[in-house]
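The next part holds the structures, each set out as structure tokens.
Nothing in this text is a laboratory measurement; each read-out follows from the coordinates by a stated rule. Please read all numbers here as calculations on a predicted model, not as lab measurements. Cβ atoms are built from the backbone, for glycine too; each structure is taken alone.
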Structure P
């Protein structure tokens, strides 16, 4: 993580396991590991989940792991599944390789697609997250994001808010090392703790605003993820001046009741 400036800190296993014991004693039935890169220390992480499962065999958990680490350590996905991992959150951010390179994500769209297939083969649930609106997002590019999510049959695994998240540029962001970003941002907003920016194409910002409204309304009404996606799909294609392709609920989609998820999905 940039905030750690490349440094990797390990919390001793017994400290982590004792914290879990206290939470279980207080009634916890599920644990979320807060490390944003859980597989940074692969032997450390695997040892902890094995020990946790041995001590609390009915306890479930979720973790956050980078796409590149999921590929590098694919042999350990079975261990996650067998020790009670319900789902893995991974910050995919984009399906555009140029944007991924600017964000220095360390993976490509092809890598993401490979991970989706690995998870299906293993029987694990992947919860991908995105920054759908960046300075490099185009109307057609946004439609491409939606098309690829549909092709990968991920509509039920992507929280609707992930279709509407807009890039935040906080103080110290490495994006500020890019001249194109420095020329685009306004003065630092002390109240919001970010550098505000506007897209060069006002229609993209308008699309973001409309999608945020539709997602908020849909979630408030209790609409399904598929229904919300369908509305955003139609809006995005119309604003891009494209024909709206038919969108059908594929047979390969996971039933919504079978997809574990956090009740507060404002993460990226």
Structure Q
């Protein structure tokens, strides 16, 4: 069984915000957000997943039914509620989520005339940090993982402006790199004008089928493109990973011994190590 070194939270200086982005759908963004969050929480980190997709799949995958999404990311971005008010506990100790629903669909039009529309999430996280400093007896969030929608819209832009780093899931299938150059351009644009400290934390290869030659060819192509940014861990194509969301559970709760579950534990270990390197730089 794969393990992660304990006590990693001591390496953090405040909350670290990772935006999980790729404008292509079906690449594993939500699955990565749910299961990476679970793996981090399992070793003592306090983690918040922010569901920024109107489909609300991260919310469903962590067991939050639509009827229980009374305060959502829409309310946070519309400045009707704080993150602390919206955050709900999940089945996983130390793992919380700000849920989403279809209210997000109309948000871009609502924010169109606002000059600070790209800074709504950043401002909400700044307010959360201030509130946490005012409660020193309470364990603060160590990580915030933002599950972005499959588009480069104002929601994704909000996530990038608020984030320290971007994590990019890339599926090991044909056309895997399609649109990645556009995503890189967007990240460069955000870094140049809105968030100078934004980094690509890493690229995670998902849906890898070790029996398929194409998967290995795509993995090689992605590594040639992104170099050391690509994590060594690859997330396998795994039936248990696909089944878990329908049960409202992350894969680590649904089947901890599965290959998919262990892969996310390994990925969490790699991400923590990179975070240590970023903080030490």
Taking relative contact order in percent (Cα under 8 Å, 6 or more apart) for each of P, Q, which is largest?
-> Q
Percent of Cα pairs over 34 Å apart gets 12 when computed on, of labels P, Q, structure Q
semi-axes √(5λ) of the Cα gyration tensor in Å, for residues 128-175 alone, calculated, reads 22, 13, 8; among P, Q the input was structure P
Among P, Q, structure where Rg/Rh (Cα atoms, Kirkwood Rh), for residues 24-167 alone as derived comes to 0.93 | Q
Per mean count of other Cβ atoms within 10 Å over residues 16-23, the highest-valued of structures P, Q | Q
One of P, Q was used to compute mean count of other Cβ atoms within 10 Å over residues 120-127, and the answer was 17.0. Which one was it?
-> P
